[in-house]
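The next part holds the structures, each set out as structure tokens.
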Structure 1
Amino acid sequence: MASLMLGNEAIAQGAFEAGVMVASAYPGTPSTEITEHLALLPVPHVEWAPNEKVALEVCIGASLAGTRSICSMKHVGLNVAADPLFTASYTGVGGGLVVCVADDQGMHSSQNEQDSRHYAEASKTLMLEPSDSAECRMFAMKAFELSEEFDTPVIIRLSTRISHSRSLVEAGRPLPPPIREFQRNPGKYVMMPAMARRRHEIVEERLKKIKSFAEEDSINTVEMHADEIGVISSGISYQYAKEALGDKASYLKLGMVYPLPDKLMKDFAASVGKCYVIEELDPFIETHCRSLGLNVSGKELFSPLGEYTSLQIRQAVLGEKAEGAESFEALPGRPPVMCAGCPHRAVFYALKQIKGLTVTGDIGCYTLAALAPLSMLDSCVCMGASIGMAHGMEKALGRKQAEKTIAVLGDSTFLHSGITGLIDIVYNKGTSAIIILDNSITGMTGHQENPSTGLTIRNEPTKQLDLKKLCEAVGIERVAVADPFDYKSFLALVRQELAAGEPSVIIAQRPCALLKKVKYKERFEVSQSCVKCGICLKIGCPAIYKAPDGKSGIDEAQCVGCGYCANLCALKAIASK
């Protein structure tokens, strides 16, 4: 029986049916649900890893042991996992190894737009790209088969719209887990120069075999309708093109986007009057077409930025405006904000009181502190970068810079890639101060567990990592745990650690207000003694508003009862109801 599934859920279903034994990932939108759904299925081992590099290394190990494994991440996560990926391309696999990467065209929840197809080409790794949930399931199953047939990791490229759209999927029964016994083979698996040189030759021969396969296999399909217009596309771009042009065009839908099928592309281009390449982000397919001497139209008509729509494609190809494309008045803006009761708000409000402070930030809910009214984040580059950047500022400009610079990152981000930056500060005699925002969960991607929460992905109790002891173990002698809602004490602590003259860590510890276990019992209101000072408005809580009479008010529907605003009000005009 068919059921509606997210693309991510369908990937998990396909992997399950293919007999996957091990799944490892670090949560990252838009890929998170793949691993979350696998954890709901009877897959023998599913885990959250500290970062994507570790996750892929776990899956490589499971593959070499002879079992099928799957690793999932968002596009920037593939940057972190690139080191093992490139060498795993040389070693090949034991059991099938599938890497799912979800690109985020339009940057709905990311700090850049990145086209992961380049990684497939650079690592000489086979890449598939499904165009709906049914293909997600089918391609996941096929990816394991191709991985074992061609002795290669296989990457499945997704996008936000494929990962988070639902379409019908016909689920099947799982296969018995195919297990190959581990075979000791240093010439294949130990990538010292002498072995790696030979493996590189094998990789090049493998690519030739896969290219031949791509010419004949049904994973790349031709749909002939009108012969005046032809479209070469893949993934979500194919869906947009099909919706825009319908039977007015013929289509070459590429399910395998690396390596590309040269003959198939040449034959298709020759069969139509004018050929368009429609692909979001970089001209990956278009550049290859041009290298084959094909006269195609692509990025001169379509932007390399963001997502496409069927209306844009119709306009570009047919030169006509589609029905329903009337312009509408712009809706009021709704900028993202930290949730009511968010403990991060208290940290950044305290930092705002320190004149001339530079805050090197990181990736998480707290990145929103860059926006008004807090406006207290000066950088956001990649996971864990805040610590290294604060250290770099000190080394460039001296100790006085360290006294007015602080690094801020979340607990999960710290465990992902902040630890090594902290070690660097200790080893290279830095004096930077760091705040770890410990909200008891991986918040931004939807409340996933991590090594500091004491629970696994399946909610099983496990050893809980102690952040304080970890910081002390790498050589930080000044480690303080503090509640950021204790405004005066927390601000005094930050000032003290900035002036300490040695490296220090403040663990700002208060749970995310949205956790089910967090239940604030009180609700707050503003009394008539409010003098319109506006202090409470400066924290940017969505539950607090300015009333028509100029006084502050609290929206009872949004207030969670954290009480931080009451702590700030010197006149005690905010109190529990």
Structure 2
Amino acid sequence: MPYFTRFIALLVFLGSTAGLAHAQCYRLVWADEFDGSSLDEDKWSYQIGNGCPSLCGWGNNELQYYREENVEVSGGTLKIHVRDETFGGSDYTSARIRTKDKAAWTYGRFEARMKMPSGGQGYWPAFWMLSEEDHYGTWPLSGEIDIMEMVGQTPNKVTGTVHYGPLSPNNRWLGDNYFLPSGSLDDGFHLYAIEWEEDEIRWYLDGVLYATRNASELYPDPWRFDRDFHLLLNCAVGGWFPGPPDGSTSFPDTLEVDYVRIFQDVDKTAISGRGSVLAQTDAEPYYVQSVDGATYSWSVPAGASVASGGASPEANINWGSGGGTVTVSIDAPTCSTSISREIQVLDPDCAETLIDHENTPLIFPIGSDGTYLANEPNPDSDTVNASATVGRYARNGSVSFDALRYVVDALSDAGKLETGELVFEMDVYSIAPPGTRISLNLENTAESFGPYPNGRHSFYGTVTSVQNAWERVRFTHEGSPDPTVGNGEVNQLLLLFQPGSSANDVFWFDNLAVVDPACAASPIGGQVVAPQWRIYPNPSRGMLRLEGTTPNALTRVLDAAGRVLRQLRYTAGSAIDLRSFPAGHYLIEVETETGLRQRQSLILVD
């Protein structure tokens, strides 16, 4: 069979890190006690200005101009001074500092002892975190963790929040408040902290737990809090959260910070890097947080090899045709530990379906110019597409290049789509006339915010040949505008129906897949039809049930390449125990008495 490897969304494999402790390695890994006479610029950098021209008001309608001169380090504390003064076109000045490109962490306890300003209405101090690399795309796709926010008009209340989900204006957040039993946050110093673990974040004020967030609360949005984040400290003036200052507001005032400290249990840190890769990928980087004085030893599964860095915190791994467990052993002066992570590499197959509106998709919608409705009734079920539910997209005629956007991770070699070794195919039904163009673009979200062609890796096109009927279309490569975007840097997919037009037509689509055009047949024969049953829960931690199957149905568990891993007779109401299976993407297949095979996707998480 010709070489083919699958694409799959990383959200399927998130949370697959497991610590194998020999001795606890909980330790202080970073701190700033602010004991000097100036800001330590080996640890922090300044953010200057009002956010313009790209993000005026810092995206929050803030009214201040951030200046280096508003930072003071003296008497063992950091002081961020907020002043009522005109500078750079703003009516107020303050300061904002961050650790980006100097220090970032995955998991741990993050704490700061701080005294809030007492100026009242319009003050907005914050201690918070942003993703270091924007790995999943620009804000909020890669997440935000607000360890502490306070608004001046409620000086006895602290707020802890996570931001996530699609691009603005459809972004989402979850937050909780805590009120001091007595007094206010500007009376003296208080300790603000989070404890961030693999699938949970907990918020504390002076040791009191007041909020907890976990991956299940965000579902169906993916949990994006599994990569390195950096710290920020600032005090804004005005903005959507506190509102502008008024006649009662007092200036100047100060946010004062005694210290910032970060603790990590090395057993609970993560091996960072891709959760899935294309087979035969070389020098794919994986890394762990550095531990002072430690030595490192990486091990990889059969068929893979360590290309470089096997004795350092970062290893580059060459992958063959199979995945498995990557382990790094850390031997430090005071402790030793091993950290493991399961990495998925899929064997050759004919196709990988990225979007199937009857099952869990492998890519995640993040926004659109038109109106997208998932899981809509099939307008005309036929032999091309017999699914009960499909996607429906109504163009926004006021937008010439109307786009439906998806976040796509783990595309470790999009170059195979440029060469035609792999192709995109999709089922389409439309009221638009034959000859209607559809485009598919691959981009890097962070870079694509710049002028064209920045961030535009490649684009692909097709035209329809029928009207009011389903057809299977194939996209062909038409161009690669920005050659500086690496084949492994694609993290966004755009579908553009009738690009460059003002049409308001409606399209139904389904089964967007990456296909090996030379592949002759699926590794498992037999006719596969749309299932009339469902899996629950899905995603699952290993214990699942089927609903709507025939009694004692012949049931198979398949890996993502279509190979049978387990076969059983399923009894209605009983549980299927897959807790021994590693996290990843699987298929559940039920075979009817007539030999028809009905499949649904299953996601297993740790």
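For which of the structures 1, 2 does the calculation of helix-only ellipticity at 222 nm (-39500 (n - 2.57) for each DSSP H run of 4 or more, over all residues; to 500) return -10500? Derived from 1, not from the others. FRET efficiency 1/(1 + (r/R0)^6) of positions 224 and 536 (r between Cβ atoms, R0 = 41 Å, to 0.05) was computed and gave 0.05; which structure, 1, 2, did it come from? The structure behind it is 1. Computing relative contact order in percent (Cα under 8 Å, 6 or more apart) across structures 1, 2 gives 14 for structure 2.
Here the criterion is distance in nm of label points 7 Å out along Cα→Cβ at positions 264 and 504, and among 1, 2 the highest value is seen for 1.
Here, each number is a calculation from the coordinates, and none is a lab measurement. Bear in mind that the values here come from a model prediction, so they are computed numbers and not experimental data. Cβ atoms are built from the backbone, for glycine too; each structure is taken alone.
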